[in-house]
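Rule-based calculations on the coordinates, nothing more; no lab input. Everything quoted here is computed from the prediction, not taken from an experiment.
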Structure 1
Amino acid sequence: MTKFLTTLLGLSLLLSACSDYKTEEKDAMNEVIKVHDEAMEKSEKVVHNNILLDSLIKTKAVDSVQASAVTKNLSAADKAMEDWMHQFEVERDGKSHEQVMQYMANQKKQISTVNQQLDAAIKQSNQFISTLKK
């Protein structure tokens, strides 16, 4: 009877640990997705600013060197977002808890970097566009 109770206790602890691992993994995934969602909104603004900038360049006398730099940064930020989305893997089957957690930590770092790149491109383009609208 004691062996049975010990085994039962061990199994319940193991199942509890698995449940905790799945919760941790889900929470880590949600953190990545939260940053991704913020970046997606910014990515839309990057595309909008790129279209607006192209239109303004065609209709106004513009410093072509500066306009080219701004356009290049917008395109690079948009490409960084696309590249991150293409390499991100949602599937976690066959990976240990530690591997999943490390992967999610790395992905959060990468998408945060993309998010910052999008912010910088938007800020730069907003400033440049505002000088053209005057």
Structure 2
Amino acid sequence: MTLFDQLFFNSFNHYKNGTYKKKANTIAILYITIVQASILLVLGVFFAEFFHQMHVATMTATKAWVLFVLASLILYFKNWIQYSGKKRKIMNANQKKKSSYGIFTLWLIPAVAIFLAVIFMKVF
């Protein structure tokens, strides 16, 4: 099981056992998409600034943001297909070690990644 699978199931189990029992899968899919998109944002900003300092003209900022939004939508649909239905139930049943992170720690991951992206935008 990958790190993203573990993060998904931790958030899924937290919301399933909490007050959002019926919306737990939707919230967990949205959470894992935000995590993946924020990591994609950090990598994109880093490489954009790197290429800018190397004087390599790759694409405009508008095209890069459009590409980021499209990639985020693709990530959402990939996660929706992957974590909905039979595969999620099989992966949930095959979990050997039930590791649980606090919900604050789970939501801190995308917040830190977005913070890093903002710092990269300002520093470079």
Structure 3
Amino acid sequence: MNLSKRIVILAGAVGLFFYTATQDQLVAAIAEYQLGWYKLGVPIAWGLVLGGVLALLKLRKAESWLGPITLVSQGITTMGIIGSIAVFAKHQLLVVTLPSLQIATIGIGLYVFCISFSRLLGDVEARTSKK
């Protein structure tokens, strides 16, 4: 069984986990972790900033981790989106999808980290080779 099939099976299990959660449990999770709509962009911003900082510091060791981080981000994003769809399908309220959307944005933040790191590192190296 390849990795993509395993990610899909795991995403389905996480979606079922969110689907079976009651509205009270989801609201309690939102209150406990103080989730809000504005906090959904925080992991994406951190991914962009950290990727840029590591590229400016020219940490070449982080380059070997880009492949595994991309696969992990794919899995986390898929789990979060499937969970959000499952919660919205059951409860028909967009606000209770916040816990699973937060999981999805963590995955997107990891992906943005990889993109910003590789793009900025390539640009920094191209500028230094021209001098």
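Data table
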| read-out | value |
| --- | --- |
| Test item: semi-axes √(5λ) of the Cα gyration tensor in Å, for residues 75-114 alone calculated as 21, 9, 5, pick one of 1, 2, 3 | 3 |
| If Cα extents along the principal axes in Å, for residues 35-82 alone is computed and equals 40, 17, 11, the structure in 1, 2, 3 | 2 |
| Comparison of 1, 2, 3 - label where Rg/Rh (Cα atoms, Kirkwood Rh) is highest | 1 |
